[in-house]
Structure I
Amino acid sequence: MLTPEHEELRKTVEAFARDVVAPVIGDYYEREEFPYEIVRQMGAMGLFGLPIPEEHGGMGGDYFALCLALEELARVDSSVSITLEAAVSLGAMPIYRFGSPEQRERWLPKLASGEMLGAFGLTEPGGGSDVAGGMRTTAVLDGDEWVINGTKAFITNSGTDITGVVGVAAITGEREISTILVPSGTPGFTVSKKYSKVGWNASDTRELSFSDCRVPAANLLGERGRGYAQFLQTLDEGRVAIAALSVGLAQGCVDECLKYVRERRAFGHPIGHYQAIQFKIADMEARAHTARLAYYHAAEKMLAGVPFKKEAAIAKLVSSNAAMDNSRDATQIFGGYGFMNEFPVGRFYRDAKILEIGEGTSEVQRMLIARQLGLGDL
């Protein structure tokens, strides 16, 4: 059971998603336009500061509170949910976890309020799942400045009008990776035009390039050479958050189908009368429920401060599978209407596939689970 505080938050975000996001997000999606007004309202609600302490401008909650918000938002739209997830999990949390007092003071209040968005520059065009081995971006210390050169790909929230800072993972020495904070607008830091994507069309995703980009040496995040460990921790936490988003999409498919099968009639009855439809929706609900339990369990271990890598991988794997399977079944139930963008399930189907890829592919999750079971050294 949720605590009264968590349940109150869940209901608040549920109402916001239903009453504010759902009526307008389809138009943003069709125009491939970033929803600045929705993001502004999310900031006013304190959603971007949920797991950040009050002394840094946040709400003083926990990471599970963020997950609940992500799930409820994704029940109506994943573009809005991934904007929040990336801004907090990948943008703000590394600064909170590893940043100096000066870095926290400079960046966290605006990130926590949603006035500014942060991004995490990790993936590279030739890297994929081999993050460390495929990394080519370098940062060389020249006096009191880092000089950064390289390219990052598929970076969420990196090119909006309110993007303020990107944490860039770069090679800083032999067998050494570090994270360096690069403010938007820094000379030598170029943001490409947004990608033309299959899904998440109301979110911002771009390629970044760095050409002799200079930032102060003080922009090093945490200790030099700790970048690899930092992004492993960041990704473990992020997988729980992506699992929550995936559960929201899976549950949203159930929500939409329950409404539709009561209204749509065929052969003299609402189609929900037929056992074939009933069984399909029952399976969809079972998937969403099981996946929710998986991410709840991973979040519980994370908040308890005990190892949760295996549980995070299981949650990510099960939840992304549930999202993909439920969106496919929902589209089938809607028939021809499911192929139309004006119906949410069409967006859900397009949005679901990336959940099996981003923040660690399903294959990587299986690899992590196997390693945690002691199979990696056989």
Structure II
Amino acid sequence: MKKLISITVASILSCSMAFAKEVKIGVIMPMSGPIGGFGQSAVEGLNIMHEMAPKLKNGDTIKILLVDNKSDKIESANAATKLTADDKVSAIIGALTSNNTMAMTKIAEAAKVPVVAPVATNILVTKRKDFVSRVCFSDAFQGQVAANFAVNTLKEKEVVLITDVKLDYSIGISKVFKKEYAKLGGKIIQNVRINSGDKDFKAMLSSIKALNPKLIFFPIYSAEAGLIAKQAKQLGINAKFLGTDGMTADDVFFNVGGDAVEGFYGTDLYSPSAPKNTALSKEYTKVYKEKLNKDVHPFGVLSADSYNVIVNAMNQCEDPTNTVCVNEKIRATKNFQGASGVISLENGDAVRSAIINQIKDGKKVYLTTVNP
């Protein structure tokens, strides 16, 4: 009898193991290169969520396949080809920035593998795409938020606009900001162009200083923003500075800018000091701080929520490797209680709030939430 029970138990365990599968999620991130810090912060946050929820409801194990795109468009496309053709992933998270994400979405679309972008905000990322979604708001919303904050809160009707012409991200936000700012009665007194990788901004800033501006809006990335802050202070420019989520995404902004960034304002995707409105947000924040001993990074928590949205979709599919079903469930996401807040998707775009932060004592401090 005991032998029969042992055989039965062994058979059940054997069957369970046979039915349980490994489901693969590809991750494309800039782990090296000019924006390697962005990718490292994103993956830190993603890994914590994977540790918190490593399996689907049916017992399938979730395997994360990380590919470094080296902050490069071509590498992003190559990574998407590898993950879809060779690794047969059921979904992809990435590739973080808009430029790199758009470089790989065509491949994912052709393979009918769903992509969820954590922080690719350019309006073109999801445009005319059936298999691309994002958990962040778009640049259209961020540009509107920045313009409204400049006029209605900062009470500034004149601004100098600095755009990085090598970044689709910067170009997109600048375009929307110009339109919205003009609607609100604002005037751009100077349009300035920079290029990613520039180091010396003193000639440009000297020209700006001659205008005696009260506000400078610069939707650019951390390294250039930190340098501009430092050199502006050296030249005695006393204007208010308003940036976007890319400004504080990497610690290089604080390390390079030092005390020159004090008082800067920024629109953002998330603030660690903002009120937490979901149970998962509270739990994730607790685990994140325990493991990393620092505040939750916006790119980390949004990468975590890209994972959460995918897992939530897989749990609704009879076969979680059926990429068409997974994509349908992703794009049907409504009122999902994520780690970064409540997420709803419309045609792949997240409908969610923006945050306004200010730099105080070298840290981002939450000011307010702007609802769509």
Structure III
Amino acid sequence: MAKLSKRTVEALKPLEKDFFEWDDELRGFGLRVWPTGRKIYLIQYRDSGGRTRRKGLGKHGVVTAEEARKQARDLLTGVAHGQNPSEDSRKKRVAPTINELCERFFSEYVPSRCKDSTQKEYRRNIDLFIKPRLGRLKVADVERSDIADLHHAHRDIPYQANRTLGVLSVMFNQAEIWGLRPEGSNPCRHVKKYAEKKRERYLSPEELARLGQTLTELEASGAESLPAINAIRLLILTGCRLGEIQTLKWEYAQGNRLRLPDSKTGAKTVYLAPPALEVLSKIERLPDNPYVITGTRPGAHLTDLQHPWRRIRARAGLNDVRIHDLRHSFASSAVGMGESLPMIGKLLGHSQVQTTARYAHLADDPVQGAANRVSLELGRLLNGGG
């Protein structure tokens, strides 16, 4: 035995079998010499169970003897305090990556806790934004700066950046539950979401009339599929979400109500007025298809309404109107007719008052109209009643 130094290490010659040379100053610090001439610094110690453990510190030539000695001293000090660096290295080596966490999250957590629409949104965020950027990192190694960088990379699309941050936060909460990270270590904490400007677009009475005329013309000419036209009409007349109409089954239509067993906010009742009932009464029921809005495949519902809608809105001169804006227009019409926000929330199936509150400012329009009528009448009287 001798003190391991550059001189003593380089003087060691390989033998037919590998052998160890131990440092005479730092107990447990040594060098392994292979027949090929390869020399590896290491430490050897006993763990809490009495088992002999070794941990490599680096190859001579890449790591100097003094660097290896310092590393060995720090690790052996930790061993004296109950640490097990060899086992720690093994755990880190086999620790799951973000790619693996994503798949476990999607197979064990998502199916039982998320609706189909949420599952699709999670999968989209995982495949397009999370895996490409963070996939190869170990779950335990991800830091807040990694999350902040990913969030910042999509600052030009704040809605997407915030949705991705939300998915990551749920994933890391679950990682803590599964013991993959220490409790309270979610790296998404304190990463501030970007402000999102809510897009508000409501169809005016003139625009609604124009859209109605367009739907009638397309139906007469056969230029657009009848299921798509019927879907648009039902969206306008019920205020339902797109998915609720696309997956609507005939069995849900009970008298003047739709009893949806599931929606974004759970089971929901939709009250049907005569115009909506009339649309339903004119839709042909196919014996081999349970859906109201049928697709091209037997027994399936219409899955793509976006492409037909783009053609319809272009013909109606409404290129900036999204399908979801039809739901907003239903709400704005209700406000204009003097319906209360709680009533509108019930019509739309909102589970939270705050969701309906976004329409509160629209109540100013009918109030302004009333003020105009009253003021004009008073002005007429002040001017002599002429």
inquiry  = Ranked on distance in nm of label points 7 Å out along Cα→Cβ at positions 114 and 346, which label among I, II, III comes first with the largest value?
reply    = III
task = Assuming 63, 27, 22 is Cα extents along the principal axes in Å, for residues 138-241 alone as calculated from a single structure, say which of I, II, III it is.
result = III
task = Using distance in nm of label points 7 Å out along Cα→Cβ at positions 234 and 274, single out the structure from I, II, III with the greatest value.
result = I
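FYI, it's all coordinate maths here, none of it is from the lab. What you see is a predicted model, and the numbers here were worked out from it, not measured in a lab. Cβ atoms are built from the backbone, for glycine too; each structure is taken alone.
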